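Once you scroll down, you'll see the structures, which are given as structure tokens.
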Structure I
Amino acid sequence: MGILANTVSICHFRVQGELQNFDLYDDAPGLLARQAFTPIDESAEEISIGWVHLDDPKVHHFADASTCFREQYMIFSMRRDQRKVPAALLKEQVDKACAAFLAENSGYTRVPKQKREDLKEAVRAKLLAKALPDPKTYDVVWDTQSNLVTFTTLSPKTIEILEDMFKKTFEGLRLVAFIPYERAYSNLNALGQQRLKEANRAGGDNYLELMKENQWLGTDFMGWLLYLTMNEASEYRVNRPGPLQENEPFVAYINDRVVLVGEGEGGTQMITVNGSQDRFNEVKSAMRCRKLITEATIHLESGDYHYSLILKGEAFHFASFTSPAVRIERDADDQRLEHEAVFFERMLLLDKGLQLFNSLFRTFLDARLGSGWGELEQTIAEWVSE
């Protein structure tokens, strides 16, 4: 689903580097046009990947800045069309082609390996030419003020394609995953940043190492929130900048789904607990066996607004991020203005949800990096063992 959907999975990136010999606003349309999507409906091409308009994936021409900018947001989508042949159909047709070959060549009792490969490739090409391409689009929203890029899928393969496409399109720039350590650092003051550096378990600055060696940011965060969900009022205060007022109250808690991972007799074990929880006894039982929470559904409530997201703890990806609904009026007189209005409404809602999450995360970081963490950790351990 796209960025305008009420439920969408998103991941975040920071943009690094310097744009070489280009002005982003003036030259963006031309840069996107160089890597624009090329339709393959009337060809036999197997795959095509390129940029299209966020509002209409059928449009792949970028005439001017209005086609890809809305105030500070640069917006476009990555479209990927691919033809596929069902494996069962391919096998069936290859078997028929091999049978026909043997019927025409009585000197063979079986089809030679190379000939079978040639027949398979010919059959596959013939079937591909008849197949309709399957279109998929993924939205990209680049807030050029905060330098945060939002991408609407969590597929590792698709993320890799995006990173490559972005690098080709914007020479001198590259996308860097906004990993938990970097998110934590950006949410802290100078003292907190120093304490985070001291708690850093990575030996270098490589982002993969920073993410792998600091998985405690996710597991401790969700363990902390689970404990507070069951033992405190679950009320917090907005402490990060954004559209909501500072110190505004909100509610946050874990419910519905928790995933735990740990070592067992047969190796790494994963336990998934689904459904509304009264006491989280099954989760606590797994935690007593040294399983750590790696994924959980987090609810955030501010006034009449209710958000929920499945936090993927290792990378801090947000799966099924659900926010208050927005809707495009299809009978509006000016569809362009209607799309713009709904886009800004949607971004405001997402910004509020992200502000709530960052405020919750900052509250955890203050506790985790503070002098009282050892005592709180012991209290949580005692609660788990009850």
Structure II
Amino acid sequence: MLPFDIEKIYLDEEAEKDWVSQTVLRGLPHIPVERIEDKRSLIKQFLSMQDPIGMGKKNLLITRFYGRRLKPCPGTSRHICCGYYVINAVTNCPMDCSYCVLQGYLNNPFLTLYTNWDDLLQEIDTFLSRNFQPSLRLGTGELSDSLALDSVFPLSQILVPFFAERKNGILELKTKSAEVNRLLHLNHRGKTIISWSLNPPKMIEEEEIGTAALGERIDAAKRCEKEGYPIGFHFDPIIFHEGWEKGYQETIHSLFKRIDPKRVVWISLGGFRYPPRLKGIAKDRFPKTRIFLGELFPGRDGKFRYFKEIRIKMYRKMVEWLGEVDPDLFIYLCMESPEVWEKVFGWAPSNSGRLNHLFEERVGRFLRR
């Protein structure tokens, strides 16, 4: 049974005979299927509907992807970037977070699964074989939640064993889900990191619709930890709101009551930020949201962010609380300037390459355990 509703499957005729398509159709025999010749017309039709984003989350498009599917994280100009690479295996997500940037970014509203997986795996393999960095970090959580469609098609069951056999590739599966059963039996060899995006329960309930509760995410992380997976956590976005200090401190306390900090490979911190057009879209779709009411102003990259002083205050508090758990936790800032790093940690990576090297050292120590 799916943890979310799919009302209809749209099957691109070009992809009909692909093994991925056949796998999905066999697993979802009760969902009506419409075969299509022209996905552009279908997408245009949906975009003309009221709330195409919401409608798209209930409809699955199965098609092929033509072009590169592995790209460096776009990062932000003049900010420290960690050297991450994005795997485009799926786009869109059945979860519905009010702040999700995909609402204003994707020109295709459908849950979309790409079927030419052999091409994707070959692209990843070629990329890894041509690079000599010891720990290239790749992840599927940029254009969708990494585990969101695992119940539709076994993405993780393909990727985890694939990376287990690669010398210099590290896979991160980033999620707000608790659907980890399919991961537990896999031979990962420590080459896959399962990570969770976390927020206080109040923020999850109000702003992260359709996601797992905080306790469910922590329980899922504990199950993966027991199976030897390295674990990661992302406090991103950190949302400045009334009672934020109590909420985030209690979240950290709840997390490490269950999780061994020695099994946590990294923790990221990132303040709430958004491109200008997202606010109007989100306010229309989530009229009760209050996260856009804070002191948010456009930065150098055009994204709206909290004042620098607010971000620094939040980061310092988070680092303090996490340091009380274990001073050896590897904590980094996502898309922040060297100046902010300096004021939070008392030091900053000299450049993005230096931060990437620190990640390599961290991952290397985990793999040698």
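Bear in mind these aren't lab numbers, they're just calculated from the coordinates by the rules spelled out. On a predicted model such as this, the values are computed, not experimentally measured, just so you know. Cβ atoms are built from the backbone, for glycine too; each structure is taken alone.
See the values below:
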| read-out | value |
| --- | --- |
| Comparison of I, II by Rg/Rh (Cα atoms, Kirkwood Rh), for residues 22-173 alone - largest value held by | I |
| Read-out Kirkwood radius over Cα pairs in Å, for residues 198-277 alone, computed value 13.5, structure in I, II | II |
| Mean count of other Cβ atoms within 10 Å over residues 46-53 from the coordinates reads 13.5; which among I, II | II |
| Entry that produces 1.04 once Rg/Rh (Cα atoms, Kirkwood Rh), for residues 150-205 alone is calculated, selected from I, II | II |
| Comparison of I, II by FRET efficiency 1/(1 + (r/R0)^6) of positions 38 and 166 (r between Cβ atoms, R0 = 41 Å, to 0.05) - largest value held by | I |
| Read-out helix-only ellipticity at 222 nm (-39500 (n - 2.57) for each DSSP H run of 4 or more, over all residues; to 500), computed value -13000, structure in I, II | I |
| Which of I, II yields 0.00 [FRET efficiency 1/(1 + (r/R0)^6) of positions 102 and 246 (r between Cβ atoms, R0 = 35 Å, to 0.05), calculated] | I |
| Among I, II, structure where mean count of other Cβ atoms within 10 Å over residues 182-189 as derived comes to 14.6 | II |
| For 50, 23, 15 (Cα extents along the principal axes in Å, for residues 230-269 alone, calculated) the corresponding structure among I, II | I |
| Structure from which 3.0 was derived, distance in nm of label points 7 Å out along Cα→Cβ at positions 30 and 286, options I, II | II |
| Comparison of I, II by Cα Rg over 2.2 N^0.38 Å - largest value held by | I |
